[in-house]
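Below: a set of structures, written as structure tokens.
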Structure P
Amino acid sequence: MDTLILEAIGDELEDLLEANGFKHIQVRPRGQHLILFSIEDGQKVNRARLSVLDTTTFRLSMADHQGTWEQAPFTGTPQALVRMLIDQFPFALADL
């Protein structure tokens with residue numbers, strides 16, 4: 001998927017996160033992924049990753065306590081996956 005498209009999706013996801021109280025979470029494309037992260041004490045802390053599977057489907061991974069990606073058994077649109085993070089896994093996005 002083109003980087004410009006991923007950047008546009010990332011901007012939309014940041015708006016969704018901000019509207020739900022997660023203003024500290026940023027979204028940036030990296031390769032064929034969208035990385036959700038925050039900056040804590042000057043350090044980037046990975047929170048979640050959405051990996052492109054096809055033009056409309058992404059796979060969710062979440063960072064463990066060491067920042068290693070753990071693939072979750074969830075796929076869907078980026079918006080649906082972020083909504084799931086907000087509703088079901090808010091601890092993964094919580095302000096540290």
Structure Q
Amino acid sequence: MNEAAPRLAFGIGSDGAYTRLGQTIAFVLGLLTMLAFFPLLVVAALLYARAEERFKDDPERAHTLVNWSWMSVIVPVVVAPVAAVVYAVVLA
């Protein structure tokens with residue numbers, strides 16, 4: 001039977017560890033998320049920790065958890081500036 005190799009999550013190597021680029025981006029987004037919305041930073045860390053445990057047994061589920069982890073740090077970084085602009089426009 002020909003099984004396809006599991007897709008890799010963004011910034012994650014085949015062994016389930018961060019790539020150098022993934023580490024850098026996660027660090028920068030983590031800092032920005034910490035400033036914008038701290039609880040989502042905790043959620044992102046928990047999701048990634050859970051994904052690390054699953055890479056051996058269920059790589060597809062781990063891939064999904066990593067993607068949700070990335071979304072947890074990207075959303076506040078995008079939403080915070082948009083909210084700031086809307087707030088500034090409303091006050092102007």
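We did not get these values from a lab; they are worked out from the coordinates using the rules stated. The structure displayed is predicted, hence computed values, not measured ones. Cβ atoms are built from the backbone, for glycine too; each structure is taken alone.
Side notes on the structure shown:
- Once Rg/Rh (Cα atoms, Kirkwood Rh), for residues 31-78 alone is computed for every structure in P, Q, the highest value turns out to be that of Q.
- For Cα extents along the principal axes in Å computed as 34, 25, 24, the structure of P, Q it came from: P
- Identity of the structure behind 17.6 (criterion: mean count of other Cβ atoms within 10 Å over residues 23-30, calculated), options P, Q: P
- Among candidates P, Q, the computation of helix-only ellipticity at 222 nm (-39500 (n - 2.57) for each DSSP H run of 4 or more, over all residues; to 500) that gave -25500 used structure Q.
- Set P, Q, criterion relative contact order in percent (Cα under 8 Å, 6 or more apart): the highest-scoring structure is Q.
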